[in-house]
Structure 1
C-alpha cells in the first residue's frame, strides 16, 4: 500500500501474505484482471476444483435476498487435469500466492486431489472445501462431523507439505468441536466459514427460487454470525483463522480480525463491485492510519471483553 510505514503482512499457517485480503472461492476469475491488479491481493483463491469434470447444479443457481444472496452453483468443474494444465499456470505470473480449493466426494478422493496438486510448484496452499452446503439437496457436508473432519484432514496431511486451510461449515451445533478436530489432525489454518444453508420461495409461482431447492446464503446478513463464530473458534484453537462471510468494507474486515481472524476472504462484495477487494484494502489502511496502528497484527483478537 502507499504508506510504507504500515505493515499489513500476515501469516496464515506458514504462508506469508502481503496483506490479509483475498477472494472467497467461487467469486474470482481471470476476467477480473481488467478491473483490479491481482498483485495487490494478499492471495488468489480459485473456484473449488474436483477430480473429474462436472456440470454443476440446475438453474436457477442464484437469487437475491434482502441482505445478500443464495447460490447453489454446485461446483461446476473441468477436472483436475485441465486445472493444472490451464488454470494454475495462468496465475503463476502474479506475486500473490495461489491457494487451491479442493472439493471431493470421499476422504480418499480429497487425499488423492491434494497429492496431485502438491506436485505443482505454482500452488502455495490447499483449502479443503469440506463444507459446501449445496451439493446435495439435504445440505450434508464432511465438515458437519468432527470425526470425519479429523480423518479427512489427517489423510490429506499425510500426502502434502503445503499449508492446509480447512474451510468449516456454519451449519453445525458446535463449530468449536469441528475446529479442534481439524487442528488436531494437522490443519495449519481454518476458514470460518462457508455459506449458511438457506431457501427462498417465489410466492407467485410457489416454486423455490433455486433449482436445487436449497443453497448457501452469503452477504451482509451473515456477518454478525460469522464474527461470533470466529470469536468462538479463536478461543479453542491455536492456528490462524480466515474470516469469510459478509465482508463488504474495511471495517467489516477489521471487525473479524478483532474477533480473532488473521485474514479475510471477500465473496458477495465482488459481485456487487468488481474492485471491492482493492477498496477494502484501502479502507483497512485508512483505519490503521486513523488509529496509528503500524502493524495489522496488533488488532488480531483484540476485542475488548468485560472492561
Structure 2
C-alpha cells in the first residue's frame, strides 16, 4: 500500500497531543481550535494509512502500536526542521541585534559581572538584556520566548522545546545571626528548625506553584529577593539557607554563623545552561553559551571570574 507524506504541521500536532496528553491540551499549546487538532491527526492517519491513537475506553488518547512505531521518527523530523529553521535564521540575521539572558539569582554575581564585561567587549553592538530571577521564573522566561539563553537552577523543566547542559552547582548553607536562638545552642537537636521563623526564597512562577525547596519550618516568610533575605538574616530575623559565596565575608566577620542543622549542613544547588532549540543560535548566543559552559567547567562556579 502506498504511504503518503504528512506535513510538518501534522507532525507537530501529533507530538503536541502526546506531550500534552490530550487534544485539548495540544490545542492550548499550539493556539489552535480542538477541531483543527482533530483534523490534523485524522489527516496524518489518512496519509500514513494507520491509526495513531486508540480513542476508545480512555479519556486520554493512547498511542496505538503504529503510533509508537512512528513516534521516534516524528520527533527526529521535528528536531531536524527546528535545527534547519534556526540555522537559516542565524545565517540570514548574521550577528544578533539583541540577546536576552535570564539568570538564576543563585549564580554568583561577580562571575556574572565578569561574563557580561567580556561579552560587551566582544560584541559592543549587541544589545544584551538581562533578567535575574528566582527558581521557576527563569525557565519560565524561556518557555514564554522572552529569553534566548538562561542559567537555570533547581527548577528543571523537561520540555521538548528546551535543551540544557549541566554547568555546575553552588553550595547553600543554613545560617543565622550569632544572636539567634539556634546559634546559641551547643547542639541543634532534630526538628529545632521547625520552631523558628525560616526565610525562604520564593517566586510567583506557576512552575513552582505548591512546591517547597528545603523548607523545614512551619513558620516562613516568602521573599522574592535574595538581597532582602540576606539583610534580614544579618539583622537576626529568622534563619535560612544562603549561597556560601555570597555570605563568605559575613561568616569571616562574624555577622552570620553557619548552623549545624541535623537535617543537613549544606545543600547542593545545581546550575544549568538552557535554551530554546527553535530560536536562532547566532554568533553572540553561541559565544555566551560556550563561555558559560567552559568557564563553569574549568573552575568552581563561585569563583571570581569566568575565564
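We did not get these values from a lab; they are worked out from the coordinates using the rules stated. What you see is a predicted model, and the numbers here were worked out from it, not measured in a lab. Cβ atoms are built from the backbone, for glycine too; each structure is taken alone.
Comparing 1, 2, where is Rg/Rh (Cα atoms, Kirkwood Rh) highest? Working shown, then result.
Details: 1: 0.94; 2: 1.08.
When Rg/Rh (Cα atoms, Kirkwood Rh) is calculated for 1, 2, structure 2 comes out on top.
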One of 1, 2 was used to calculate mean count of other Cβ atoms within 10 Å over residues 23-30, yielding 17.8; that structure is 2
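Given that FRET efficiency 1/(1 + (r/R0)^6) of positions 119 and 263 (r between Cβ atoms, R0 = 25 Å, to 0.05), derived from a single structure, equals 0.45, which label among 1, 2 identifies that structure? Working shown, then result.
Working: 1: 0.45; 2: 0.05.
That value comes from structure 1.
Quick one: FRET efficiency 1/(1 + (r/R0)^6) of positions 31 and 191 (r between Cβ atoms, R0 = 35 Å, to 0.05) came out at 0.90 when computed from one of 1, 2, so which one is it?
Details: 1: 0.90; 2: 0.10.
Label of the originating structure: 1.
One of 1, 2 was used to compute helix-only ellipticity at 222 nm (-39500 (n - 2.57) for each DSSP H run of 4 or more, over all residues; to 500), and the answer was -7500. Which one was it?
Values: 1: -7500; 2: -13000.
The correct label is 1.
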